[in-house]
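Just so it is clear, none of the values below were taken in a lab; they were calculated from the coordinates. No experiment lies behind these values; they were computed from the predicted model shown. Cβ atoms are built from the backbone, for glycine too; each structure is taken alone.
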Structure 1
């Protein structure tokens, strides 16, 4: 990966930050400045929109349909294929490590944990959400994974319903843009480019759409905020709209407006 996030703490001197950027440049890395928080910019956004796709699966979508839809949208890989590649045991360990900052109202889909309990850690074990073998090096769907997800829906008394491709993309992007807006407002990322560059250069976001913040301006912030408020009716905790996004819509401005 060419992306490097240089994290600026409260006590870093400007020359130290400058030296870090210079070193990354000499290593031919693409560098962005980030503030201090769990996950910094890229991984924090990854974690947040990851929760949205897991919740879609718990609500009734197939993980394979979600991945197929996101690839057709233009992403390099689907979210569940990424989880398999990143190794599910590590994904689950990260979740447990962040449990102390999660809301007690947050619904956590347990399907990944259950796959790990069976020793299915993704690509490295030959199975996770997908099965990997000589016939399917990039993975093929696994009926047993579907059964595990279906059992969790029954246990949690979830009434499954079909989620169409357009709705999958809408939720995925709304979650990403909402969290990205919080990151800018908190000063973790100082400007929209501090969001778009990491997602483009390190997380496989589709280049021709310009990054999630550019995409938000293209679609329209009022449309994005409207979607967030719609989803908020069922899950007000996760879909709490970012204040920055609300202010920009009220003022009729874009994310890329100066001095947001």
Structure 2
């Protein structure tokens, strides 16, 4: 358990295992706790770092400073604190607002990038419409086990078979501070085609075929916005494959890391 003290935030992160660094960046309903099905597995092979994005759980800052514009520099600060020149990044949903800008602007720091359940800040009119709809749903409290329509984003079969995991997810989410999903749409965080002109980071974009928080095919469109990105579809998952189908998720990520880090 470690912290990085910045002028406007205290960033919390945890390190488990040894080896090449793999950094896990959670979504809007998560924090370091949500990776409990990944950390024990990947820490057998890698130095696993899980981070609380600013404003989430133990990463504290003034509410006015909880904005996606700060995420890439926060990620860089954690890497610098750990003496990490280069790492593999694993991003769920909101976490891509930290990982993708760093990969685009400082590719020498990113060995590979695995993104699931995320519109990402890569701009297109189609992608931004998906992002706006999802942001409105998040801000209305419908995603992650709160609100009348708490099942949005999940494979409903998962909810029926695993009510305890659904409850756990909602409890993990409650540890976070308030977050305005509209910050994900600000002009200053958009990545345009010009931002990918020299993009060279091995990238895999995943999505769940039951994701109605975004759409079942939105990850396929996102992949067209990122040069060289490959696509993987989790047929039995919704918005959060890492949580709903952890065995498949871990296998796919392990193979991706093995192929891109060697």
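A few points about this structure:
- Structure from which 53, 43, 37 was derived, Cα extents along the principal axes in Å, options 1, 2: 1
- Parent structure of the calculated result -9500, given that helix-only ellipticity at 222 nm (-39500 (n - 2.57) for each DSSP H run of 4 or more, over all residues; to 500) is the read-out and 1, 2 the choices: 2
- Structure (1, 2) behind the derived value 4.1 of distance in nm of label points 7 Å out along Cα→Cβ at positions 13 and 77: 1
- With semi-axes √(5λ) of the Cα gyration tensor in Å, for residues 157-196 alone derived as 34, 16, 7, matching label from 1, 2: 2
- Answer label among 1, 2 for the case where volume of the Cα convex hull per residue in Å³, for residues 117-212 alone, calculated from the coordinates, equals 182: 1
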